[in-house]
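Below are structures written as structure tokens.
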Structure 1
Amino acid sequence: MTTKTLAVNIYSIDRLPNDIFRVRLQQTTEQLPSFYAGQYLIVQLPNQQQCPLSIASAPEHYHNHDYQLELHIQYLPNSELSKQVIEYIQQQKTLSITLPLGNCHLATIPNKPLVFIAAGTGFAQMKSMLEHCFAQKHPYPLHLYWGARLSEQFYLKALPQQWAKENKIVFHPVVSDSAIEDEVYRSGLLIEAVHEDLASIKDAFFYISGSPTMVYATFDGLISEGIAADHVAADVFDYAPRKK
């Protein structure tokens, strides 16, 4: 797809739990380019700084809701870029963005079960791909593994819980900083939860979103269990490649 830089209107800003800001953007008179579920955009900041952010809305949602794009941005006190982008967006009525970008997407949905593994706001990318699968009536099982340190950090947990209630997905919320495990949350590391279930999902395609450390640890774990490398996708492979 052709990448394009253009101005968009800031339609709304909502503050969610865990210092997450949900930002909805709307096209101006200039047509936004098409994108694949799972791709990201770049917000152009002053002084030529750039902030990459996953598009949390599926292409179908974009076309059916007045051409809006959804972003999830976490305010991190120790991240200068995080503070700058949120403060900048709160002060503006329009933004300059570049899209679409990223190779971890669903240009074509594989005819297999799909497993989405997300840490923190990595959920945004998975939300886009899952909602695209729903719209396309993907006939195979869909699993979402979403990891956080604490249960209150699942900033939109009601959404995947509703999907699970409607039998659209199997939802696996995993909490790492708690020894408590119940019918809602699993305890431990995200990759451990995936490994525990691997026998039942081994035939799937895997999509991972998180920090480079988390993504490569998950990738290595999957490969060690016999998952083919070309059945695992993550944007980290492009923007933070391993040294050869």
Structure 2
Amino acid sequence: MRRIAFLFFVSVAILAYLRSPYSRLAEIEVTGLERLEKADVLRFAGVRVGDPVFVRPAAIRDRLLRSGEVTAADVRLRFPNRLSITVREARAVAREAGGALWLETGAMSRLGKRPADAVWLSDGLSTADKAALARALGALSPAVTRLISEIDREAAGDRLVVYLTTGDAVVVPPEAFAEEMAHLDAYLAAVPPGVHGRLYLLRGGAYFVAYGSEPKTPIKKDQETGKPASRGE
């Protein structure tokens, strides 16, 4: 009899809780926002105020990461019925005509303002090209990406042409972009001072051709590190 009474009171308590405001999310706090709005994050998370409090933080985190708009998320339930979400937004590293942004995750976004230093991706690049370049740009240091103003493809051929803020340009195969551009500072330090032109960073070697000139200036690489050697080495 006591057991039946106990189960009855437990059932009543559970039913009362489920019907109370405490069984629903009363507040969702979102922090870490810069480019995104709170409404954007809640949409990606698939959660809103008034939802049952028994949400799965891990599932919410996975949905946020799958959006491509964030690179990290911490989701926690707070007693009694609050949800806390902290995100690290994916950086907008490139932009294209029409206002679309390309994020370091390789995702395209139309959310938020366009950063002034985002690299311009030409219409001559395919969607797959842009996604791959966005991921590569995201892996480069800010010191390197600040030197890049625009990326296009050669009029004839499949190599990339990377236009720099210095007035120079770099010609590089797409598959070598990330590896070679990581050493951009060293390559620029290896070319003749005060001379502008095109840097060719090819699998067969690297060389520099000044604008209005035909002779090539070979750029030596360190045999151990693969980095370009400075002038005079």
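Rule-based calculations on the coordinates, nothing more; no lab input. Given the structure is predicted, the values throughout are model-derived calculations rather than measurements. Cβ atoms are built from the backbone, for glycine too; each structure is taken alone.
When distance in nm of label points 7 Å out along Cα→Cβ at positions 85 and 101 is computed for each of 1, 2, which one produces 1.7?
Numbers: 1: 0.9; 2: 1.7.
Working through the options, I get structure 2.
Supply the structure label, taken from 1, 2, corresponding to relative contact order in percent (Cα under 8 Å, 6 or more apart) with the calculated value 11. Each step should come with its number before you reach the end.
Values: 1: 19; 2: 11.
Structure 2 accounts for this read-out.
Kindly point out which one of 1, 2 the value 50, 45, 37 was derived from, the read-out being Cα extents along the principal axes in Å.
Values: 1: 50, 45, 37; 2: 100, 41, 27.
Here the read-out was taken from 1.
Who wins on volume of the Cα convex hull per residue in Å³, for residues 37-172 alone among 1, 2, i.e. which is largest?
Values: 1: 123; 2: 114.
The structure with the largest value is 1.
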